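We did not get these values from a lab; they are worked out from the coordinates using the rules stated. Treat the numbers as computed from the prediction; the structure is a model and nothing was measured. Cβ atoms are built from the backbone, for glycine too; each structure is taken alone.
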Structure I
Amino acid sequence: MADSAKAESGVAGRTYPPVTFQIEPARVAAFARAIGAEPAAGVPPTFAAVYSLGATAPQLFGDPEAAVDFARLLHAEQEFTWTRHPRPDETVTSQGRVASDVSRRGMRFVSFEADTTDQGGQPICTSKALFVIRS
């Protein structure tokens with residue numbers, strides 16, 4: 001295969017089990033203070049990095065078949081799309097999946113997505129991250 005060619009990995013399309021996460025008010029307040037937000041204003045939008053991406057990405061990183069090497073990992077992109085923001089004390093469920101896993105030019109590009117819903121199954125947030133792993 002030429003160096004510029006793309007090769008899809010065996011973990012592309014893999015979906016991991018759902019993860020339940022309690023939006024703890026004290027943790028939300030600490031996060032808000034850390035980013036300079038007002039803790040009384042509710043759950044900051046960027047807290048999705050905790051309940052959506054942060055709750056699901058360890059499944060990818062711990063998957064032996066995914067073989068993510070932290071010494072060579074770069075978190076290149078991250079984005080969130082919300083239907084609504086969760087409330088403090090709410091329990092949410094996030095489920096992650098590998099949208100794509102492509103190797104090219106000596107680097108691996110893993111696109112990881114997670115959908116977060118409330119306890120009634122209604123959507124809250126979709127997170128997308130791109131991880132680049134150098135060979």
Structure II
Amino acid sequence: MAPFASPSLEAPADRSLAEARVRFIMHRGKRVLSIDYSNCDITLMKAVAEEGHRVIARELPNSVLTLNDVTGTGFDSESVEVLKAKVAANAPYVKRAAVIGISGLQRLIFEAVKLFTKRTIRAFSSRREALDYLVEE
């Protein structure tokens with residue numbers, strides 16, 4: 001009988017999908033980390049959150065501008081816990097954060113995450129508004 005192996009938290013396919021959803025973009029000459037949670041299921045959302053943290057933690061403290069897109073993503077208690085943990089862990093590195101795509105009950109979850117992490121994260125109705133906020137001095 002083969003020894004029991006504990007399953008990986010994320011499959012290689014999830015990791016590669018997550019890597020494609022976390023990337024630096026340029027806006028008005030400044031680097032912004034775009035983290036795309038849009039239309040994610042719980043498995044992909046967790047992989048994206050982990051990848052986002054991996055990228056952010058390599059940067060200098062108080063230097064990262066983040067744009068988070070949650071359009072069309074549903075959240076359950078597990079995903080909220082994952083987000084709270086990652087948002088808190090990212091705090092030392094993030095200079096300014098914005099989120100787009102919040103609607104309906106997502107607003108309550110967004111407020112709970114902000115309250116738990118004591119982070120200032122602004123919600124915007126458009127990508128352009130969010131990017132302009134992130135790069136303003």
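Descriptive notes on the structure:
- For 23 (relative contact order in percent (Cα under 8 Å, 6 or more apart), calculated) the corresponding structure among I, II: II
- Structures I, II were shown, and Rg and Dmax of the Cα atoms in Å at 16.3, 56 was computed from I.
- Ranked by distance in nm of label points 7 Å out along Cα→Cβ at positions 17 and 33, structures I, II are topped by I, which has the highest value.
- helix-only ellipticity at 222 nm (-39500 (n - 2.57) for each DSSP H run of 4 or more, over all residues; to 500) derived as -4000 - corresponding label from I, II: I
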